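In structure tokens below, several structures.
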Structure P
Amino acid sequence: MLEKIPHGVGHALRGVRAGYDKIVSEGEGFVEAPQTIQLLSPAFDDGGTMPARFTNDGEKLSPPLAWSGVPNDTISLALIVEDPDAPMPEPVTHLLAWDLPANLTRLEEGHFRSEGHEGEVEPLGRNALLRAAYLAPDPPMGHGRHLYAFQLFALDRRLNFEYPPGRGAVVEAMNGHVLAKGVLGGIYERA
């Protein structure tokens with residue numbers, strides 16, 4: 001999506017970013033949720049560089065994730081991936097997944113469908129390209145480092161959408177139902 005922005009334009013927009021404070025976990029109604037879920041990836045450290053295989057420059061696979069610390073009274077999990085460094089007014093949505101089983105503790109690489117990959121059958125919302133899939137990171141050339149925020153939420157209910165919703169509908173349905181959260185940041189930059 002953003003990879004088609006020319007290098008010079010990307011460089012000129014280096015200071016234009018949506019902002020970390022606009023990701024779901026930092027928003028009103030979510031920032032107060034306890035961050036007691038330890039979310040990690042065997043593919044990259046928190047704040048570390050994401051391997052290209054998980055980006056638009058590679059195989060476009062969703063990365064493997066693992067976690068612990070989900071509260072016992074959790075009914076379902078939701079995973080949201082956003083790019084707060086995009087040169088846009090709001091973060092770019094890369095993944096919306098909800099109603100993941102409460103007892104789930106990990107996801108293998110390629111778990112979510114993405115361009116060129118079927119993935120597992122999971123209820124997914126619409127990413128920034130309006131597709132119900134994982135949108136691989138694709139920062140503009142010359143724009144600098146982008147942080148991709150993987151946000152896992154433990155919920156006290158199921159969300160049960162009958163259609164692929166967008167970010168706003170998922171956030172609205174989650175509001176007031178978050179028991180705990182965990183955030184993992186992966187960095188990617190096009191040379």
Structure Q
Amino acid sequence: MRLVRCKDMKNTIENRATGQRITFVRRAGDTNGAFTESILRLPPGSREPALHVHPRQEEYFEALEGPVGLTIGKRSIILRPGQSFTVPAGIPHRFFALRGQSATCRVIWKPSLHIEYLLEEFLDSANRHRGSEPSLLEAAYVLHQIDGEYFLAGGMPPWFQRMAFAVFALLGKSFGMVKCSKIY
């Protein structure tokens with residue numbers, strides 16, 4: 001597998017608009033790509049990512065403090081401290097904090113793939129644009145670089161998203177939004 005890496009990754013990244021904070025505990029480089037482990041802190045009622053799919057990666061959630069909400073497909077569950085749930089690869093999901101309550105959870109992605117790069121670039125973009133989401137052009141560029149590792153669920157089919165990511169990535173590149181020029 002070729003890894004995308006542009007710069008030294010930060011140990012803790014944060015979305016200033018939502019207050020979401022991710023601290024990497026073990027990175028892909030520490031585990032030879034087997035997994036990436038993080039501690040995710042969610043402020044009360046924070047709006048987190050849209051329903052999405054990791055086609056080749058499972059995602060493990062373990063509630064550490066406060067309740068963590070998960071939407072898996074069409075059902076929602078609440079994890080209390082000490083409870084965990086693994087979202088298998090290919091299953092649509094999202095996570096959130098309950099209204100009025102903050103939450104902290106352990107999140108492990110197996111295998112690592114490019115999750116660290118995706119998260120850092122998405123949060124950096126959202127922060128640059130002072131919003132909760134990355135810019136469309138920057139997100140498309142990143143998703144095009146890590147082709148097939150992440151898709152939005154419940155809307156456009158993955159084949160169409162891949163085409164759209166490629167087109168928007170070209171637009172982004174033409175406007176100088178190149179996120180990374182070295183792939184190894």
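Values quoted throughout were computed directly from the atomic coordinates according to the rules given, and no laboratory measurement underlies them. Just so we're clear, the structure is a prediction, and the values are computed from it rather than from any experiment. Cβ atoms are built from the backbone, for glycine too; each structure is taken alone.
Computed over structures P, Q, relative contact order in percent (Cα under 8 Å, 6 or more apart) reaches its largest value in P.
One of P, Q was used to compute distance in nm of label points 7 Å out along Cα→Cβ at positions 49 and 73, and the result was 2.0. Which label is that? Structure Q accounts for this read-out. Suppose you compute helix-only ellipticity at 222 nm (-39500 (n - 2.57) for each DSSP H run of 4 or more, over all residues; to 500) for every structure in P, Q: which one lands on -7000? Traced to structure Q.
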